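*Asks:* Structures are listed in the sections that come next.
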Structure I
Amino acid sequence: MTTKLWGGRFTKSTVEWVDEFGASISFDKELVEEDIQGSIAHATMLKATGILSDQEGTIIIEGLQDLLREAKRGKLAYSEENEDIHLNIEKFLIERIGPVGGKLHTGRSRNDQVATDMHLYLKKHVKKIVELVKDMQLAIVEQAEQHVETLIPGYTHLQRAQPISFAHHLLAYYWMLDRDANRLQESLERINVSPLGAGALAGTTFPIDRNLTAEMLGFSGIYNNSLDAVSDRDFILEFLSNCSILMMHMSRLAEEIILWCSQEFQFIELDDTFSTGSSIMPQKKNPDMAELIRGKTGRVYGNLMALLTVMKGTPLAYNKDMQEDKEGMFDTVHTVEGSLKIFAGMIRTMKVEKENMAKAVSNDFSNATELADYLATKGMPFREAHEIVGKLVLHCIEKQQFLLDLTLDEFKEASVLIEEDIYIVLQPKTAVERRISEGGTGFSEVKKQVKIAKTRLGI
């Protein structure tokens with residue numbers, strides 16, 4: 001005879017290795033606080049509706065509150081025999097308060113119970129992640145504010161394109177993160193819905209009050225369809241999708257930081273806190289934390305694809321496949337929260353090598369567009385100006401010079417429209433400063449961006 005809480009219909013016990021394969025307590029114990037909070041709300045509702053007597057309800061609620069205190073101190077010893085967090089808590093409760101603890105499960109199923117736990121868990125962690133995103137944004141703004149007039153080559157195709165403000169480059173990531181925070185914040189509308197009381201799939205015959213439990217747990221409403229309530233994992237998929245985009249943005253910046261740290265660039269130096277050395281090469285200072293974030297992006301993508309694959313063939317309502325929804329969710333939460341904390345610190349403490357950046361924008365052809373624009377402002381069709389400047393660049397390459405090394409006579413050979421003021425126009429600082437179209441890299445526009453960013457962050 002099986003000793004399982006659900007074992008009345010069974011005449012045999014599962015063998016140990018089958019129990020191990022099917023159990024989820026090794027990972028869903030992370031839901032312990034949410035599980036007990038949901039049970040307290042459920043028991044309070046059962047008492048309020050008269051489904052439990054006042055005495056029964058009080059005993060159960062007090063027993064659960066004791067368990068919650070122990071859970072927060074890490075004092076509960078879970079058993080794989082009891083499969084999951086729900087049965088473990090119920091077994092603890094019955095052992096402490098006696099058979100009345102078995103009345104806790106009246107009017108609900110593990111199906112709506114686990115869904116409730118995950119809604120509560122994600123609601124808490126999405127709010128935390130949004131705050132961590134904002135802290136990373138703040139770190140970006142703090143650096144940007146110091147480097148409005150620090151110049152860096154802007155790239156397309158990883159080829160130098162035009163000089164830009166380093167602050168402008170950093171703030172591009174601020175705005176990516178701003179969209180990430182908005183997406184996560186908006187997802188709370190779909191996370192903050194209560195499935196509790198949907199039962200296994202069809203509701204219950206007991207006169208429960210689903211709105212009361214939803215209110216007690218801080219949900220804004222309830223699922224309108226019991227089948228949907230227990231089988232919906234869209235809110236987790238949306239979370240994993242949002243986190244994948246967020247990690248992609250961090251990975252892009254991580255890639256740039258890795259490049260900027262290299263001997264070939266030497267644009268920044270990371271603080272020792274966020275770097276490691278080599279076991280064989282004493283001179284090395286490796287940007288390991290940036291590399292790890294770049295690598296961990298793949299596991300977050302994998303968690304999204306895993307759950308999409310699990311859900312694509314599951315008929316209504318609950319299926320055991322859906323037990324696979326948790327580990328990827330937990331892993332993504334830990335990965336994203338850790339990555340954001342690391343990145344904020346990495347940005348705040350990095351040293352910007354302004355002189356090396358300045359050399360980079362002086363010894364290249366990233367000011368070529370300025371010359372083309374200069375000719376266009378004097379009435380020359382831009383396409384013709386583009387060709388003339390291209391030939392001048394080729395001339396400079398052949399002579400191992402840059403545009404600012406050309407004499408005025410050489411410029412005039414290319415076009416009589418070029419005057420002596422070209423030496424001011426082609427200065428990298430001038431090139432950046434003059435780009436004052438809205439959202440451009442001109443210093444005045446970048447200062448506006450910083451101001452807007454600070455206002456949005458409430459500082």
Structure II
Amino acid sequence: MSKLWSGRFQKETNKLVEELTASITFDQKLADEDIEGSLAHVQMLGECGIIPAEDAEKIAEGLKVIQKKIAQGEVNYLVAHEDIHMNIEKMLTDEIGPVAGKLHTGRSRNDQVATDMHLYMRRKTEGLIELVEAAQEALLTQAEANVDTILPGYTHLQRAQPISFAHHLLAYFWMLERDKGRLQDSLKRINLLPLGAGALAGTTFPINRQRVAELLDFDGVYPNSLDAVSDRDFIAEFLSIASIMMVHLSRLSEELILWSSQEFQFVELDDSFCTGSSMMPQKKNPDVPELIRGKTGRVFGNLIGLLTVLKGLPLAYNKDLQEDKEGMFDSVETLEGALMLLAPMLETMTVNTKAMQEAVTKDYSNATDLADYLVNKGMPFREAHEVIGQLVHYGIKHGKFLLDLDLNEFQSFSELFDDAVYTVLKPENVVAARNSEGGTGFDQVKKQLQLARNAGTVLAFHSKQ
């Protein structure tokens with residue numbers, strides 16, 4: 001089958017080369033973007049008088065027919081036509097005849113594919129921002145219902161200090177808020193138009209790149225044609241953002257896995273987000289958070305893969321850049337899938353407040369408050385730390401928690417202890433006492449919730465519901 005670029009060649013392409021160089025198996029995902037870019041390009045060609053207006057109109061009508069056929073699943077993509085651009089141009093030629101060949105006037109597949117990916121990343125980034133907001137909303141809803149719920153806070157996966165469960169959930173809200181901010185900021189780099197750069201040096205035709213940018217709702221155009229066709233920073237940036245976001249989703253998933261285990265029993269995930277065992281009938285496996293955690297590695301790999309492709313490329317376009325798409329598609333779809341499941345999984349999660357409360361009454365996580373109690377009595381903190389460390393050792397040795405000790409036992413370590421120690425040690429008072437800005441104190445958590453409600457576009461999302 002003759003290629004659209006085969007005039008200079010005397011031999012048919014080797015079939016193995018054809019299979020290696022073809023990208024249609026994956027870049028067909030860019031079909032809508034390719035047609036959208038072509039419609040703007042041909043409108044500009046007609047308006048500038050580069051091709052006759054009637055030809056521009058005929059090409060645009062043909063593109064819309066093909067767009068409809070693609071949407072209805074009525075087209076067959078052929079590896080022989082290499083990529084989405086050539087497949088659509090061949091379909092257009094079959095639809096309207098030789099006039100279709102005028103569509104490619106003043107452009108190259110190099111600036112065409114770059115434009116397609118900018119359009120794709122803009123659409124997907126905007127969609128991901130909405131999905132992040134949905135996950136944030138689920139976190140806020142659970143947090144608002146659990147301000148007074150207390151669970152152990154951990155460092156080194158060891159009991160540290162009691163905290164509000166809402167405070168814990170809000171930590172993930174703010175991680176996602178930063179992720180959302182990075183996505184929003186990346187749109188400034190994504191929303192630039194490469195089209196009109198040609199293969200690498202521009203074109204001899206009197207095109208109007210600003211008009212195409214206007215038609216496609218871009219903020220501006222690349223000022224350098226070499227940079228326009230070779231830049232993949234916007235994809236690398238997205239993959240970096242996606243990697244950081246997957247770190248956050250993976251950390252949250254790890255906690256959900258731990259919390260839903262028999263050893264913790266802090267939460268129970270809804271049956272619709274778990275699976276069973278083919279052998280053990282009692283099992284309820286947290287497969288969704290496990291897979292989110294597991295898929296994080298492939299997103300990391302996509303980032304490293306693209307950076308490795310880019311690191312040694314001379315200007316301008318090189319065929320290596322064909323390797324930019326599969327990782328991009330995969331990371332987008334991985335993030336979309338994770339976020340679409342995360343929000344309803346969090347919304348339907350049952351919080352076992354009783355198990356959390358029992359946990360914070362059967363540990364030594366209130367020990368820091370006992371040290372602070374002695375400091376407030378005038379003892380230097382380092383001395384207080386030593387005294388309470390000895391007191392905890394005594395409790396462990398005698399199988400008692402701090403609230404189980406009588407006053408004589410306390411006073412055997414320091415005469416500064418009095419009956420007020422029992423009030424200080426209650427978990428709810430331990431939490432409430434941490435009223436510094438950003439702390440886990442209940443009043444501070446309520447302020448934080450209000451701050452979260454006012455953050456970014458979460459309110460806008462909330463108002464749509």
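What follows is calculated from the coordinates using simple rules that are stated; it is not laboratory data. Source: prediction; values computed, not measured. Cβ atoms are built from the backbone, for glycine too; each structure is taken alone.
*Asks:* Could you tell me which structure in I, II was used to calculate distance in nm of label points 7 Å out along Cα→Cβ at positions 43 and 387 as 8.5?
*Replies:* Numbers: I: 8.5; II: 7.8.
The value was obtained from structure I.
*Asks:* State the single structure among I, II that was used to calculate distance in nm of label points 7 Å out along Cα→Cβ at positions 99 and 259, giving 7.2.
*Replies:* It traces back to I.
*Asks:* Starting from the value 99, 51, 45: which structure in I, II was Cα extents along the principal axes in Å calculated from?
*Replies:* Values: I: 100, 51, 41; II: 99, 51, 45.
Traced to structure II.
*Asks:* One of I, II was used to compute distance in nm of label points 7 Å out along Cα→Cβ at positions 75 and 403, and the result was 7.3. Which label is that? Each step should come with its number before you reach the end.
*Replies:* Numbers: I: 7.3; II: 6.7.
This value belongs to structure I.
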